[in-house]
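S.K.: These are the structures in question, set out in turn.
Since every read-out is calculated from the coordinates, none of them should be taken as a lab result. Just so you know, these numbers come straight off a predicted model, no measurement behind them. Cβ atoms are built from the backbone, for glycine too; each structure is taken alone.
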Structure I
Amino acid sequence: MTKKDILPAWGRILQGYRPLLSIEITRECPLRCPGCYAYEPEHLGAAGPLRELSDLKGEALVEGVLAVIRRFRPVHLSIVGGEPLVRFRELNVLLPILNRMGLEVQLVTSAVRPIPIAWKDLSNLHLCVSIDGLQPEHDRRRAPATYDRILRHIAGHRILVHCTITRQQLGRPGYLKEFAAFWSERPEVRKIWFSLYTPQAGEQTEERLAPEDRAKAIAELVHVRDLFPKVQLTNEMVEGLLHPVESPEECIFAQVTTCLSADLKTRITPCQLGGRPVCKECGCLASAGLTGVGRRKLGGLVQVFDILAASERIGRFVSHVA
């Protein structure tokens with residue numbers, strides 16, 4: 001998410017409108033990836049674990065998603081999971097409809113299943129494939145969504161590659177550079193995104209980055225960005241990663257995004273990560289980018305975030321009295 005993307009939405013925020021929508025379209029996933037926030041016990045709070053939540057299938061899912069779109073009127077929709085390709089039949093119906101509506105859609109997948117080739121003609125669809133490092137590490141963590149399977153399933157498509165940096169990846173010098181080099185050479189890849197692993201409160205896992213790991217990762221990312229043009233890392237993103245917000249209330253991305261789980265009713269709070277994320281260690285690239293933009297001052301006087309915050313307050317008042 002860039003400054004260019006968010007600025008046109010400010011007018012709608014003035015009416016109490018959140019322009020971004022994220023939907024966990026299914027509770028199902030054939031993977032058991034270490035560190036996956038969606039299946040953490042506290043992800044949905046009192047609603048319980050995602051795998052125990054009711055979800056929709058068939059026509060009910062298609063109609064349910066369209067009803068949510070009509071209700072929230074987003075300018076951008078993220079379809080996540082679970083694994084969205086579990087519902088590829090419903091998506092075959094839904095995605096062309098959303099394309100005709102002019103809605104920008106990002107679909108995040110492990111590419112564990114074939115991606116329908118017809119989707120390549122959907123101009124508003126952005127396929128984002130999650131990849132956990134180089135092949136040896138990725139295949140251990142992500143089986144059955146192995147490198148071999150991903151390479152087969154993305155053939156003929158244009159995709160975004162997303163990698164979440166964990167502490168294990170930083171143990172070998174040049175790891176991120178090698179990852180960026182491999183995927184930069186693939187003709188299917190148009191952009192590469194790196195996020196930093198964001199822990200939950202009280203978490204002690206191998207994935208969690210220590211402060212020195214975080215500083216090292218950001219420095220390496222800046223270097224890698226300069227070597228490989230497909231790596232997307234703006235100066236605003238770097239600023240946001242170096243100095244994350246301290247609470248969801250300060251996070252522009254959290255404040256302008258509505259997140260719904262697989263029943264299309266349960267809200268995911270305080271942001272798409274759910275649970276109790278440690279904001280001071282946030283590595284979400286979208287959050288970082290908007291945080292960096294939000295700290296810029298208009299006319300040297302007023303921070304962008306202050307305008308957004310005031311707009312939300314005005315919007316809530318207008319909505320209440322309308």
Structure II
Amino acid sequence: MTVKLTRRAMLASAAASPIVATSAAHAAGHEDAPKPLHARAFTLGDYTVHSLLAGSTGREGVKDIFGGGASEAAFSQVAEENFISDTAAQFYFTPTLVDTGAEKILFDTGLNAAGITAALADAGVTPQEIDVVVLTHMHGDHIGGLVNDNGAPTFANARYVTAAREYDHWTKLPEGNGGADRVRATVVPLAEKMTFIEDGGSVASGVTGMAAFGHTPGHMVYMIDSGEQQLLLTADMANHYVFPFAHPEWQTSFDVDKDAASATRRRIMEMLAASRTPMIGYHMPFPAAGFVEARDAGFRFVPVSYQMMG
């Protein structure tokens with residue numbers, strides 16, 4: 001598979017380096033360093049795929065989040081082997097925009113409208129240009145950008161796609177459940193513009209939904225095909241680039257059905273490693289794309305570097 005960065009993306013890559021930007025500003029005696037771009041673009045066959053950084057935040061208590069069932073020693077060893085802390089982590093929230101030439105398809109919407117709108121702007125796209133919004137699942141960090149601060153839909157001209165199983169789960173929960181109340185406030189008003197799909201359902205030509213249940217009851221991943229090239233959008237199949245890969249059986253606190261989520265992780269990672277298909281994951285370090293390598297009894301996420309340049 002050949003994936004090529006656009007010229008805009010290569011320029012964005014240079015501009016987005018905080019070390020280069022900060023050093024240049026200080027050397028020149030200026031405080032107005034260039035703003036890092038929050039969009040990276042690459043080609044997939046005839047499609048253009050944009051990785052959008054809609055937010056990032058630090059979290060502590062990493063073992064409690066990603067190490068369910070792991071011993072303290074084993075968890076710390078994995079962290080040390082990967083040069084990261086076993087107590088704190090950086091979280092990334094990375095929606096994906098796929099431009100097929102016929103439609104602009106946005107997968108997930110970030111924490112809020114401001115974040116996704118800013119990231120889209122860095123990709124040269126306005127919310128009004130979005131034709132389709134796909135919700136991989138309905139956790140708050142994926143549906144938070146559906147409406148703006150005034151309560152109006154952020155993507156006024158879009159149609160919406162999500163799994164029927166996911167929608168049914170959240171809308172059948174009683175009032176007072178925070179997640180369900182958020183779904184009722186932001187997703188349900190859009191239902192008349194929404195298509196509900198099952199495993200194998202089509203979003204558009206070359207975009208197919210695949211069941212990946214466990215993280216939530218209707219969590220879906222999406223295979224993107226164009227020009228004999230493929231990319232799997234994995235959503236929250238894994239919420240960190242190290243721990244769930246090294247040990248898919250370790251439970252993640254965010255997963256609703258933890259055993260099913262672990263089984264889903266292993267199944268999808270095995271598929272990606274065997275086929276060498278690239279992936280783009282919602283919580284992977286920006287730009288969130290990479291490959292999966294089988295390693296020992298688990299796997300390793302290999303971030304993209306110059307593979308995307310041809």
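S.K.: Figure out for me which of the structures I, II the number 5.2 belongs to, where distance in nm of label points 7 Å out along Cα→Cβ at positions 46 and 86 was derived from the coordinates.
M.R.: The structure behind it is II.
S.K.: To which of I, II does the computed value 11.2 (mean count of other Cβ atoms within 10 Å over residues 174-181) belong?
M.R.: II
S.K.: Computing relative contact order in percent (Cα under 8 Å, 6 or more apart) for each of I, II, which one ends up highest?
M.R.: That would be structure I.
S.K.: Now for a separate question. Supply the structure label, taken from I, II, corresponding to helix-only ellipticity at 222 nm (-39500 (n - 2.57) for each DSSP H run of 4 or more, over all residues; to 500) with the calculated value -11000.
M.R.: Considering all the candidates, the number was obtained from I.
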